[in-house]
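Multiple structures are listed underneath, in structure tokens.
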Structure P
Amino acid sequence: MNTYLALIIIAYLLVVIFGYWLDYLNLSHMKKHGSVVPPEFEGHIDQALLSRTHEYNIEHTKFDFVQSVFNNVTFLFFIFVLLNFYNSWIVSLGLPFILTGLMFFLFLTYAETVISMPFDLYGTFRIENKYGFNTMTFKLWMADTIKSLLISTVLMGLVISAGLLIIQKSPDLWWFWVWCFFLAFGIFMMYISPYVIEPLFHKFTPIENEELESGIRSLMQKVGIKVSRVFKMDASKRTKHTNAYFTGIGKVKRIVLYDTLIEKMDRDEILSVLAHEAGHWKKKHLLKGIIASETIAFVTIYISYKILQSDFLLRLFHIEQDSFFAKVVVLGFIGPIVSFPFSPVFNYFSRRHENEADAFSYEMTGNNQSMITALVKLSKDNLSNLHPHPLYALFHYSHPPVLERIRRIKGLKEAGIKTV
């Protein structure tokens with residue numbers, strides 16, 4: 001076996017095994033430290049709910065492990081056994097470059113969707129049902145799946161066709177123009193998704209609580225955000241999980257509240273959550289995230305361009321037919337191996353942004369207690385692990401662990417932070 005290929009396989013297996021070890025470490029830590037109700041949760045959860053939380057997290061981790069092993073074995077089998085045959089078959093059709101690329105990637109997408117369906121069904125109708133989260137019927141699940149597949153076909157078709165057309169028309173500078181196209185398309189999707197795609201899955205109606213809407217508008221005016229509409233989303237048709245989010249580009253925002261959030265939280269808690277989301281906008285976290293991700297994408301796509309210029313990947317993985325598309329798939333196999341060590345860095349900045357947004361929420365509302373009770377309710381309702389292992393959190397948590405977050409929020413008032 002080629003030395004380079006052996007090193008790639010070893011690196012892939014090390015990343016996978018390390019991920020499984022982190023899962024084991026996390027569960028062991030939860031079993032060891034999670035039997036005592038933290039002071040922050042006294043009166044909100046009891047031993048019975050704590051045991052149910054443990055069971056939910058253990059079952060989810062075991063299920064994710066089985067799915068991950070299956071996916072990894074399937075992916076390795078495809079890369080090292082099927083890819084050569086699949087690529088040769090597609091190339092043998094003798095179709096134009098763009099049409100060949102469409103078939104190559106869309107067929108893979110359909111295959112992945114079919115393979116993942118049994119896991120999605122089990123996770124939704126077995127685990128989420130068992131712990132009271134799922135409210136979706138099988139009919140609705142099928143409708144969502146079909147709509148998602150149709151939408152992804154259209155969007156992927158447009159993106160792949162445009163990308164391959166750029167590559168065809170500008171063989172020496174396509175990496176730059178493809179990067180520009182992806183950036184523009186991503187911003188375009190951020191704008192149209194709330195108005196075109198999301199309504200295909202959810203019903204959005206104005207919130208009926210005038211006092212709550214008035215409080216939201218007053219809060220956003222204080223922040224400097226103009227609110228176009230405040231909507232309630234029928235999330236309860238699919239899940240009992242709660243959420244709220246902003247959409248829109250610039251200072252004009254559309255605010256969406258899950259109906260489950262409105263049902264479970266009081267006015268001050270909802271305002272604290274929205275002030276937190278407003279903090280992300282005010283602190284320019286989204287803009288910083290876009291700049292960081294696009295800078296990384298710029299460098300990545302240039303390096304990919306240089307690699308794809310040669311036949312090194314084809315020879316390394318013993319691909320017989322020269323194919324740009326096979327090279328891209330192989331590059332997609334190597335990419336996550338290279339990026340894995342950087343995940344703690346990305347998560348660190350994400351957690352720091354969350355802490356900044358929490359502080360902003362307190363500055364705007366002057367009420368840290370409502371944010372704390374909102375976090376307690378979210379953790380309780382979602383059966384969140386209250387005691388993640390620090391190393392696991394380092395690699396997997398984009399938000400600070402909830403106990404760490406609550407204690408930090410408690411300290412904001414003591415630190416004498418000024419409120420508006």
Structure Q
Amino acid sequence: MSVWDVFRERGFFQQVTDSEALLARSADGPLTAYIGFDPTADSFHVGHLIPLMALVHLQREGHRPIALVGAGTAMIGDPTGKNEMRKMLSVEQLDANCEGLKRQLGLLLDFEAGAILVNNADWLRGLHYIDFLREIGPHFSVNRMLTFETFKTRLETGLSFIEFNYPLLQAYDFLELHRRYGCVLQLGGDDQWANIISGVELVRRMDRAQVFGWTFPLHTTASGAKMGKTEKGAVWLDAAKTSPYDYYQYWVNVDDADVGMCLRLFTLLPLEEVQALARLQGAELREAKTRLAFEATRIVHGEEEARRAEAGARAMFGGGGDLDEAPGTALPAARLAAGVPLPELLTDLGLAKSRGEARRLIQQGGVKVNGARADDVELCITAEHLQDGAVLLQVGKKKFHRVRVEG
């Protein structure tokens with residue numbers, strides 16, 4: 001199959017500017033394609049995985065992917081999907097965020113085998129405003145831009161002039177990449193369609209060349225939520241923000257109705273295996289979720305961390321495994337000797353948002369210590385609770401934490 005077949009079958013396709021011409025162009029040899037990411041944080045989250053996995057598929061199928069980090073465009077901020085202007089970040093913060101994103105991109109793409117990493121700050125920050133307006137401005141119609149869904153929505157709540165410039169800068173990125181690397185395709189979420197079309201048109205007008213745009217659906221979970229959104233917030237790809245174990249657990253806990261979609265989008269398993277796993281029902285569906293969690297974690301955190309997360313999960317949920325790989329915290333022996341109130345400990349470990357919430361959880365029977373229900377809000381955890389040098393805390397059905405003694 002071509003990469004375009006892969007995209008369509010796995011769910012990475014919403015619309016394309018000229019499908020037949022794109023197929024004809026790719027029949028002549030590998031294409032260079034790009035996706036842009038504005039560095040609004042120092043880590044990607046699960047919501048970024050669809051474009052990231054698209055770059056992975058492009059490289060696997062022999063094409064040359066360009067990952068663009070937008071420390072230039074992020075100085076303005078993409079108004080798409082926002083009801084108000086984005087918070088302005090300093091140049092120093094944007095550059096620091098870029099370094100975090102570059103490290104993660106290096107885990108997903110092989111830059112020694114042809115993938116390219118660029119930062120649009122290299123050409124955008126040095127632009128002379130008047131020269132830019134004279135060169136690029138005549139190719140944009142204000143009347144047409146006001147028909148973009150992003151601007152139509154924002155006109156009701158307020159649109160700043162600086163944000164109105166964003167499509168021009170993103171289009172200029174496409175022009176620059178076409179000139180520097182022969183890039184002929186921009187990909188992105190379907191909410192980026194208007195911005196992508198602007199770039200396609202600019203390259204056609206300025207360089208008299210045909211380039212293409214391709215968008216992905218804006219996938220949501222079965223409940224209608226955005227991918228990667230949880231009660232705790234975003235699920236990050238940075239292990240310091242979301243541990244490999246918690247990342248693994250996110251995938252284990254996806255809705256049953258989302259398993260097939262997630263296997264197609266977020267793993268590299270063959271489609272035949274994906275389809276077989278997606279057909280599992282009832283108790284057997286756990287097997288599909290476990291495979292999803294392992295494969296998704298392996299892609300982002302590597303084989304070793306995925307196996308450790310898997311072992312920790314098995315230990316926590318009674319299937320064997322290694323408790324040492326489960327999420328845990330070292331508690332000073334002196335603090336344990338004095339006794340730690342259970343509500344205080346649950347709050348300190350992030351198992352409850354506050355001591356008041358921790359007390360309510362205990363009163364409602366939602367807390368277990370070493371597998372036994374804890375009903376006393378005055379309970380203090382001491383050395384007497386140690387089993388094999390640790391205390392196992394459980395909140396609800398899915399939150400576990402192993403407290404070890406230190407010193």
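Taken together, the values in this text are just the output of simple stated rules run on the coordinates, not laboratory data. Being a predicted model, the structure only gives us computed values, none of them experimental. Cβ atoms are built from the backbone, for glycine too; each structure is taken alone.
Here are the numbers for this structure:
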{"item": "Which of P, Q yields -13000 [helix-only ellipticity at 222 nm (-39500 (n - 2.57) for each DSSP H run of 4 or more, over all residues; to 500), calculated]", "result": "Q"}
{"item": "Structure responsible for 4.4, with distance in nm of label points 7 Å out along Cα→Cβ at positions 95 and 143 calculated and labels P, Q on offer", "result": "Q"}
{"item": "Among P, Q, structure where semi-axes √(5λ) of the Cα gyration tensor in Å as derived comes to 46, 25, 19", "result": "Q"}
{"item": "Top of P, Q by relative contact order in percent (Cα under 8 Å, 6 or more apart), largest first", "result": "P"}
{"item": "log10 I(q)/I(0) by the Debye sum over Cα atoms at q = 0.14, 0.23 Å⁻¹, for residues 111-174 alone from the coordinates reads -0.54, -1.04; which among P, Q", "result": "Q"}
